[in-house]
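Chemist: Next come the structures, one after another.
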Structure I
């Protein structure tokens, strides 16, 4: 199923998810798996291989004008399409979480969840994405960009770590869409050049969420990425050549930090 190239929608009822296994993509697949486990809410998905630019094709941008995954289509609401992970999380719980297992009824908790989700949408995701770009994908290594965005990612995860000192979850000590919004990014911190072990409260939170069966299933839609914190460590153990390259990258990030006098501080 993940190998088939989509050319349009294939379902006629229920929720149809168009996604890829990125930190943003798993927001939608995880909440859909949670709703499936909690309420029996079935859904259909199609793999949108972003390396093939399927998300830029006209049939897709008609549904998600930004040309980014994930997008959902609610066939039971006249084919209503929703783009952007934050909007998908709120849409799905507003319509399909009647018992508020993953959302809130208290107005202040609703606001708290919105704040953390907006924080991720405008901060953690973009900054960690830039860290990935400058550390791994830029045509040349630019030390300023490497230390700037790795450092900003560390600052942001430090905020989470501090909040989680006295909280098991981000809002109301209850697992919710506020947690799901940030989980996919935290799940790839090691790949981004950030040592999750330096943030023990955050690491414990990540482990709690990772242990959920629906989260494990959501991470496998359309297929499990090898860049998650756990699988990344395993690859370091299994592949000596890869481990050496990662060691060299870690050294390059540290040299970039030293060059510009980086000092960790949060907030």
Structure II
């Protein structure tokens, strides 16, 4: 599944929407091993990921799909053990962690304790547990540099450092909140800003400029997740959003003043907490 010194990419989950688009683009535009996750139906997800005619012949051998539910830490731990076993001594070069769930509350009276807990488990605790189990794979300040890849036309020009990206949302920004509502979703996504900054501070000490963490806002993407809100909005196709975000990430430098630890949207503009 590729050369260990090149590292591997990871997308969790990748069963649909922007996670699916990220995975397909990484298979098409890099030569890295690509580890993806789904909560269920892994074989079906694998078949759909490999269905694109634009994928190179190596995609099948490079793709590994694992069953992960971010509400069940044992599945995340099992994923890490499998990566250790199947990709020994291979560092994590690009991680895209995108778990998300939306329960809409337009007024305080609509807040449901079970749904709110679900929001926090998936949108906040999920990314937190992923950092716990995936941080061990990121290169440290003493790790050797990644090997250079041959840059074929259309391929991503991977940076020499590792990038760990978490999916935030503009509605998680407190300073940008002008309309209210969506209490549990806003609050749980606001936590992602804090998790990202805190994790990046950890990486600055452990990894220096060899790895960084960043949060992303994908725009309003046309998926089943946003289907209720398609009318009257400017929508992005998942592939378009994924492409813009990946190309932004490839240009992101690891210096303290270069944007690490912050949230950026698909246009490359900062989304302030």
Structure III
């Protein structure tokens, strides 16, 4: 795994986007890659590391969702929580297929069914935030048929930032991000499984969410090909600053993208160019 890193000298808060290779249905191998990425991120002084959408089973492995679904406190999130505590860094486990009927430790949107679920653990391994994907993809995808949409929209305080989480297709729905900004968010994490050929959509929507919300936006995508679905993830995990400027980014190969970001920069941008205060809706 290679490294792409910002040239910024700021060391206020270091974030890593773990653009790991995701193989369809190879849960143990995928989780091991995720844990290796956390190890590498910790060795580079990272404060928070984020993982892609459905990094353990693979987004396009629709036939394997039910077989590999876990309760919220199942093995995958438990291992991520332990890794966060071991290294003393925050970890966004984004995301797994959650078995809602088997979940007992957190509130669920339904008594049964499956959900596309992210969890944010702090540097002590304690749960800080739960997010289940709100907007389920229907275009050439079985996601909307297989999963229950989320309802919770939370934020969490991490390293001077107020963090919000959304997932992949959510990028196309700006009203969701406005709700997070109204809740105080200034760092938006977006675990994704975005495929070719929609590169321009991926870049434009992510940058727009940063510009219009004057917030950092960090999109973490996977890498790899899914033969059964004839789909290839386009990678390009990126950190955008509150002006929409790219701070750090990648190509489509596995990589650990790191960037140094500063919550003071959000306050400065919002004071200099007070677009959010000029809202009428």
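What follows draws every value from the coordinates through simple rules; no lab data is involved. As the structure is a prediction and not an experimental result, all values here were calculated from the model.
Chemist: For Kirkwood radius over Cα pairs in Å, which of the structures I, II, III scores highest?
Modeler: Comparing I, II, III, the top value of Kirkwood radius over Cα pairs in Å belongs to I.
Chemist: Of the structures labelled I, II, III, one was used to calculate helix-only ellipticity at 222 nm (-39500 (n - 2.57) for each DSSP H run of 4 or more, over all residues; to 500), giving -7500. Name it.
Modeler: Checking each candidate, the match is III.
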